[in-house]
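There are structures below to look over.
Values quoted throughout were computed directly from the atomic coordinates according to the rules given, and no laboratory measurement underlies them. Just so it is clear, the structure is predicted and the values come from calculations on it, not from any experiment. Cβ atoms are built from the backbone, for glycine too; each structure is taken alone.
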Structure I
Amino acid sequence: MRHDAVIIGGSYAGMSAALQLARARRTVLVVDAGRRRNRFAHAAHGFLGSDGEAPGAIAERARTQLLRYPTVTWIEGDVSGAHPIDDGFRVRVEGGDTHEGRRLVLATGVVDTLPEIPGLAERWGRSVFMCPYCDGYELDRGPLGVLATAPMWFHHAMLIPEWGPTTLFTNGAWHPDDSQRTALAQRGVSVVEDRVLAVGGERATMELEGGHSIDLAGLFLMPRTRMASTVAADLGCDMDEGPMGPFIRTSPMKETSIPGVFACGDVARAAGSVALAVGDGAMTGAATHRSLIEAFHA
């Protein structure tokens, strides 16, 4: 079957894009590998109407609602390749099956790469976080930390005190200059320059070089990201470099540099949350539908 659109990625952005197309009575195929970026978190916050719910529950409810539309087909699997054909694209799913769509929407997401510090990965999404708007409120103004992992460390350290008394851990990798130290002090941020050996404890105890440790209610860092799929690169989509990693460049109408290929969600913007992904997907679905109409009248 030839679909109006094939959407690669069935998390929040992909489903939101699919919903707009389904409501326009277009045929949509969603191919999803089942690896949501926030699957490590117990709760999602800041998403109007679902604040505090489990991310998996939000996603499953959205999927159930989406599949009520008879023009939507869902396949679980990884996409191993995609290439242009006459008036559309052919997508190959691992295992050999191929599917065609007049338009292609990339909602493939990104993968977070954490520093190789023992105990960090085990606490990711539980007491180690990226976004204070998503997770800061629940830490109840307890002692917080910022682990300097990227050039945006200063911005992060200046932001976090809104949610609790903050300590910046430079881990020996970053060195605040005099003006930065003054600004941090004005925000009440303590600076620890010892190397972090491990993260332990019930929440996030920073075990430091020299044998001492600092107990925290939560730790924030900005991980390096990489694209979860190579499809965009294989197609030749132009990229931009964000503060944490590359993302797909899109027009204001969410089309990539490859005509007929659209992108949304974390793979197509420099910041991410459930709310942003859903909004981005809705815009992309509507723009994709509009492109089908414009092609008909061309």
Structure II
Amino acid sequence: MRALVTGGLGFIGSHVIEALLAEGIDVVAVDNLSTGSRKNEIDGATYRIEDLADTPDEILLDSDYVFHLAALPRIQPSFSEPVEHEEVNVVLTIRLLQRVMQSKRLKKLVFSSSSAVYGNPEQTPTPEDARIAPLSPYALQKYAAEQYCLLLGERFDLPVIALRYFNPYGPRSFNANNPYNAYSSVVGIFTNQKKSGSPLTITGDGLQERDFIDVRDVARANLAAARSPLTNRVYNVGTGSPISILELARRLDHPIEHVGPRLGEARITHADISRITAELDWRPAISIDEGVAELCAE
């Protein structure tokens, strides 16, 4: 078995690769280092440092699974550079779909989407069929890309599943060089600030709530989606147990400092995970307290 992981040097991609290698699956990872880092290389995987558009067709067509994580996950810059972000987050996904349509061995394409598509949800916990109301170009692009996966997958009999990640965090999540990354979880920022002796910076009043999901649980969700016989489905990947940013900071028992709020971010994220639990037999295994304690001990 062989898997292709786009964005394989990113925070989440590196953990997906670890999970695949642990299952004895050969992995080829593609990353152009626009947001990824060579520090995230995992022994045993083959890396190609290039734009996905430059990856030879034979590599795509020789893969049993494709995990598409390559993106520009930058919320604030997506406002000032919407065309650049559209090219990467939407057009690149369409082109990937067109190329893998020619594959005779593809078992599943798993697309990494985002809970940002819900905006400020009307329902909490939020199910997959809730109203879509993006608050940023990045969120809109994630929704457009996942819908292209579903539409083209249905039309051309392409087995695809889209996973809407809520708030991933965990080892390798903090990247000081990319502060606007949607995956630069406040958990990683807080634990880094605590280790460096800086106050924990809370945007706004801190009462915004987040459904934090450990990245290793996210990786397991990717494997569950790949193995499932179901196709053309969307699943939330969260815990169903949100916590306020202020409460998270208090649990770290460290000085707090408030800064101005950021535009384009939801007031609450709270996943309804009943569908993924029932259909993929997946459920989170790592609590926020366990994950944070591990990060603080590193």
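If helix-only ellipticity at 222 nm (-39500 (n - 2.57) for each DSSP H run of 4 or more, over all residues; to 500) computes to -10000, which of I, II did it come from? Computed on structure II.
Calculated for structures I, II, distance in nm of label points 7 Å out along Cα→Cβ at positions 88 and 160 is largest in I. Taking Cα Rg over 2.2 N^0.38 Å as the criterion, the largest value within structures I, II is that of I.
Each of I, II could give distance in nm of label points 7 Å out along Cα→Cβ at positions 8 and 240, but the derived value 3.5 comes from II.
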